[in-house]
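Got some structures for you, see below.
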Structure 1
Amino acid sequence: MFCLFICMIIAVAKEKKQLVSFHAYLEKKISMSNLQLEETSYIKDKNNQIISEIQTSIHRKSLTEEKIPNFIKQVFILSEDQHFYEHKGFDVPSMGRALFANIESQSIEQGASTITQQLARNYLKSYNKTYNRKLQELFYAYELERKRTKEEILTDYVNAIYFANGMYGLEAAAEFYFDDSVAKLTKAQLIFLASIPNNPTVYNPIHHFKQTKKRQERLIDLLAANNIISKKESIQLKKEKLSLTLKTETDLYPDYTTYVEEELKQLIAENYGYTKKLQNASDKEKEIIEKQLQQEVADLYKKGITIQTALLPSIQQKAVAALNKTLAPYETEGAAVVIDQHTHQILALVAGKNYKKHDFNRSYQAYRQPGSAIKPLLVYAPYLEETKKGIYSQVNAGAYCSGSYCPKNYSGKNYGMVTIENAFIHSYNTPAVRILDTIGIEKAFTYLQPFQFQHVSENDYHLSAAVGGFSSGITPLELTDAYTTFGNDGTYKKARAILSVKDANGKEIMKWKDKSISVWSEQTNEKMRQLLKHTVTSGTAKKAYFPSTYLGGKTGTTNNYKDYWIVGLSNTQTVGVWVGRDQPSSLEAIESQSPHLHIWKQIMKR
């Protein structure tokens with residue numbers, strides 16, 4: 001019967017040039033493996049709450065077979081394909097009637113599509129009214145019936161069909177129009193939704209609510225006529241008052257989710273081999289590889305993945321509020337980072353004042369001079385590690401010159417011999433440069449290598465690096481991440497926002513596999529913790545002090561007051577704050593206000 005009907009179509013169709021030979025079609029292998037419905041992907045916080053919906057061209061949230069009410073299945077079968085359980089993918093009598101109607105009108109007006117054909121059409125994403133498309137749809141429908149059960153087809157159909165306004169599948173429609181899941185909707189609401197796919201333009205509830213309601217009532221009458229519901233129930237269903245409660249797209253915490261999208265790209269590159277390919281590639285090859293990587297990311301988003309993150313909304317909200325409120329009076333920008341130093345998880349990111357998604361994200365995209373905030377990592381920890389000296393050992397804080405380079409202390413004064421502690425907590429420059437010269441520039445920079453600062457290179461190998469003179473700079477996220485070493489006995493492991501990536505079925509498909517590396521000894525680390533603590537209690541960061549079991553940090557100010565930094569930690573969290581302008585210029589006028597210290601203190605003090 002199938003072959004007979006196809007031959008009939010071929011014999012009478014007027015679009016002979018568009019047709020593909022039936023025999024040629026049979027020779028081709030019709031693969032079902034590449035038939036996949038696009039789904040919406042999600043970003044979740046640490047509490048497993050959705051914080052962002054990542055959509056491609058559609059919005060879809062699939063339901064499993066057992067979560068689709070039997071009642072709504074009956075509605076779709078009755079309204080769309082009453083012989084669904086009898087045919088093999090196509091309804092020959094209906095197609096015959098449609099065919100002759102089309103021949104008579106010399107156009108393709110009627111399709112007589114079964115549920116299986118409609119599913120095939122959604123898989124193929126082909127909606128042109130041509131005989132060639134109808135043939136392709138038939139072949140795929142036939143294959144679907146051969147390789148899947150009726151229940152599987154019906155489940156996929158309910159998840160595939162279009163409900164107007166960018167919503168695909170019953171669950172997405174339920175959440176969008178009634179702000180609730182399918183499981184919680186009434187029969188009247190479900191029938192109302194089932195009215196839309198027949199013609200999503202005509203029955204778009206937002207623009208044509210009355211027409212959608214009329215079709216709902218016709219479907220209710222059809223259900224009653226077929227004894228699926230009683231006459232009494234049909235009257236009650238029609239009377240039930242319906243009102244739309246449109247759900248807005250979830251897109252919270254843009255500072256954080258913008259970074260998550262970037263980190264996902266890095267994770268995919270690492271897992272799929274793109275990172276290695278990029279290492280030795282030419283510029284032209286890198287361009288090609290980057291395009292391939294972008295496509296890989298886009299394809300993964302279409303599969304309905306869930307990105308589980310470490311975001312803690314309470315901390316994120318507090319950090320954003322602290323930065324926005326503190327910097328509101330000033331024409332300046334800022335960024336903040338909060339990391340759980342023991343789990344190596346990024347808990348919060350602030351990208352700038354009143355940040356909008358996908359704007360310039362200062363937390364990880366702003367490469368700035370670190371000023372004296374680099375001293376613990378490049379100068380003091382390496383020096384204590386190499387010499388085994390104590391924090392009360394003496395260093396020279398007097399005048400210093402190396403060739404034409406003559407750094408000055410912030411106050412302009414020379415202090416002679418002072419303890420390492422005094423040099424550190426008051427951030428004297430000349431002893432820091434002397435120490436770097438003593439241990440050797442190359443040796444000192446080996447201590448930065450584990451942190452993988454993106455733009456730190458051999459171009460930065462000079463004495464001025466001791467006071468933060470870098471050619472390109474370091475981001476707030478990079479610097480804060482490096483400071484977590486002080487909370488882990490001298491051991492570093494890269495902090496991440498993404499905990500895992502799961503597929504639409506909840507199976508984990510990717511996660512970071514970072515390893516810890518020892519940067520300096522526990523003895524050195526304990527000395528550094530004392531120095532950081534004294535800086536907050538009685539040094540340059542004392543405005544940030546408040547009573548706590550442990551609190552330590554280091555400030556940084558760059559030449560001409562263009563950048564203000566503080567990075568430090570408690571017993572559990574490491575927090576970094578940067579304040580400056582996107583186009584660097586002097587902020588000397590607000591120096592006495594110490595906005596960076598106030599932001600840091602507000603974030604830390606919980």
Structure 2
Amino acid sequence: MFQNTKCECGHQNPVGTVLCESCGKPLDEKLLADEDALLEMRYDGVARRSQKANPHIVDKVWNFFSSVKIAVYLIVITLLGAAIGTVFQQESTLINLTENSEYAAFYKEKYGTLGVIYHALGLSHTYESWWFIMLLVMIGTSLVVCSLDRVLPLYRALSKQQIRKHLQFIKRQQVTYSGIVSNDPEAWLDDMGKQLKRKHYRVYRENGALLAEKNRFSRWGPYINHIGLIIFLLAVLGRGIPSWHMDQYLSLYEGETRQISGTNYYLKSVDFTAEYYKDEELASNQKGTLVAKKYETNAVLYKCTADCDDPIKEPVLTEVKQHEIRVNSALSYDGLSVYQNSFQQRVRLISVHPTLTNLDTMKQLGSFDLLMDDPAREYAVGNYKLKLIDFYPDFGLDDQNRPMTKSRDPNNPAFVFRIFGNDTSAEGEVYIYFAMPSDKSKTYGKLFNDSFKQRGDSSGRFAITVENPVVDGKMNNIKYSEYMTYLNIRMDKAMPYIWVGAAISMIGLIMGFYWQHRRIWLRIDEEDKLTLGGHTNKNSFGLRADVAWALGKTGIEVQPKALDNRRNDR
């Protein structure tokens with residue numbers, strides 16, 4: 001059925017308009033009949049898409065997201081989900097755990113049955129889960145739709161305000177006054193306009209009517225707040241882009257260099273130092289314990305410039321920055337930040353400087369540096385060449401007494417070399433070297449080297465040993481790490497946008513809280529009858545005070561309380 005929305009003032013209003021966008025006359029018959037009720041001025045009675053009659057499927061989706069009640073529900077559900085994510089430790093904070101089975105074992109061991117359930121439900125990675133991200137997307141969608149559903153019609157209504165308003169519109173405002181103007185109406189209107197300007201109102205005149213308005217910008221505060229929140233949410237969601245956000249942990253022994261996962265950067269721990277409090281500096285209940293006073297990692301950051309993804313060639317690394325990383329003093333470079341997290345006392349062999357000796361002549365043929373992690377494949381020692389043919393970081397024997405490695409950590413490293421020289425056969429001589437000598441490793445070394453000799457792979461003329469491993473109580477020709485340092489690697493390109501969104505949101509909040517949109521309409525009709533109405537989105541006390549003050553300056557004395565129009569409360 002066709003609905004006539006043209007007002008008596010001649011303005012054609014969109015379907016669904018409650019108050020005429022021009023003169024303000026109520027268009028709804030029930031609202032027009034109830035002359036004692038104050039008008040709903042939240043959106044100046046403009047038509048909104050969410051109030052459309054006979055909505056289609058798109059309109060229903062629009063109505064769903066434009067509902068403030070739905071937005072509140074979404075926020076509450078998101079807050080509850082975020083709270084659940086804090087019950088137990090999140091996977092992203094667990095250092096040195098990478099496999100799902102390792103996470104499952106951790107939650108079972110630390111939290112018991114509840115931990116198993118927590119991990120099985122995926123709550124151990126709440127903030128990266130699909131449902132949590134979906135909630136954030138729905139909140140963002142609701143903010144966009146709510147804003148568009150209200151701000152565009154409101155802007156249209158405020159930009160088309162008619163100065164001479166309908167009598168019903170004026171009489172049904174929060175602040176009202178009716179009386180007779182004893183002076184010349186035009187002169188009185190001029191004086192009233194001057195007084196309102198002194199209160200910083202913008203005054204408009206037309207045909208015996210006046211509109212005074214100030215702080216209209218405050219009406220846009222909530223929507224500016226929404227823009228800030230939308231930018232904030234988009235930035236948070238942007239953290240899901242791998243190149244935008246990183247928060248991981250890296251453990252390094254002294255002297256160790258490792259790649260930062262997901263980047264072309266490598267980090268080396270040159271050395272680590274820890275300083276502890278003395279007993280006299282500690283409380284009585286802490287004496288006799290080691291309490292760290294200061295600890296720092298002297299680190300070097302490298303960038304791979306060539307052969308970065310080549311599985312055979314060594315990557316070409318270029319030093320980009322060196323920094324002593326301490327708590328609250330991070331290494332920062334091109335958006336990447338490395339923070340000192342913690343440390344652990346853990347001795348680990350880094351390298352040795354062994355010597356090749358001819359057992360027949362007991363002549364030392366030369367020395368070389370041997371790394372425990374990723375050793376080189378060939379070494380030149382004097383006139384000899386040593387080729388590494390096998391490497392067991394953590395040497396052991398399987399069920400059939402065959403050599404194997406128990407782990408990738410150099411807990412008991414064994415190196416199998418083939419030695420080539422002028423006095424060796426073309427195939428060279430095989431020798432197995434244990435870098436961490438112990439009774440067991442010596443037994444293994446003798447056993448395997450004798451077997452090589454019996455097989456004809458070795459003449460038994462060569463030996464690899466570390467000369468003078470201890471000098472004056474200190475390790476010699478052996479380099480080891482006493483500490484393992486744990487570093488937190490962070491990159492957050494979304495953070496500037498998060499701050500921008502938060503700043504815009506705060507500006508919107510300040511605009512909405514500390515300023516009020518105040519409007520005063522008045523008209524003088526036949527027999528010099530004055531009708532005045534005023535509205536504000538908050539703080540009607542201040543509006544009443546402004547009106548009473550301006551009327552008093554023009555010769556009409558009235559108490560602010562007498563201007564309060566609360567007939568709809570009776």
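Work out mean projected area of the Cα convex hull in nm², for residues 124-435 alone for each of structures 1, 2, then name the structure with the largest result. All intermediate terms of the calculation are to be shown ahead of the outcome.
On the way: 1: 29.0; 2: 35.5.
Answer by largest value of mean projected area of the Cα convex hull in nm², for residues 124-435 alone: 2.
Structures 1, 2 were shown, and relative contact order in percent (Cα under 8 Å, 6 or more apart) at 13 was computed from 1.
Assuming 3.5 is distance in nm of label points 7 Å out along Cα→Cβ at positions 220 and 524 as calculated from a single structure, say which of 1, 2 it is.
Working: 1: 7.7; 2: 3.5.
This figure was derived from 2.
Figure out for me which of the structures 1, 2 the number 32.6, 104 belongs to, where Rg and Dmax of the Cα atoms in Å was derived from the coordinates.
On the way: 1: 32.6, 104; 2: 40.6, 134.
Working through the options, I get structure 1.
When mean count of other Cβ atoms within 10 Å over residues 68-75 is calculated, the result is 17.0; to which of the structures 1, 2 does this value belong? Structure 1 accounts for this read-out.
-12500 is what came out when helix-only ellipticity at 222 nm (-39500 (n - 2.57) for each DSSP H run of 4 or more, over all residues; to 500) was calculated for one structure; which of 1, 2 is it? Intermediate results must be reported in sequence, preceding the final value.
Values: 1: -12500; 2: -10000.
Label of the originating structure: 1.
All of the numbers you see were taken from the coordinates with simple rules; none came from a lab. Predicted model, so just to flag it, every value in this text is computed and none were measured. Cβ atoms are built from the backbone, for glycine too; each structure is taken alone.
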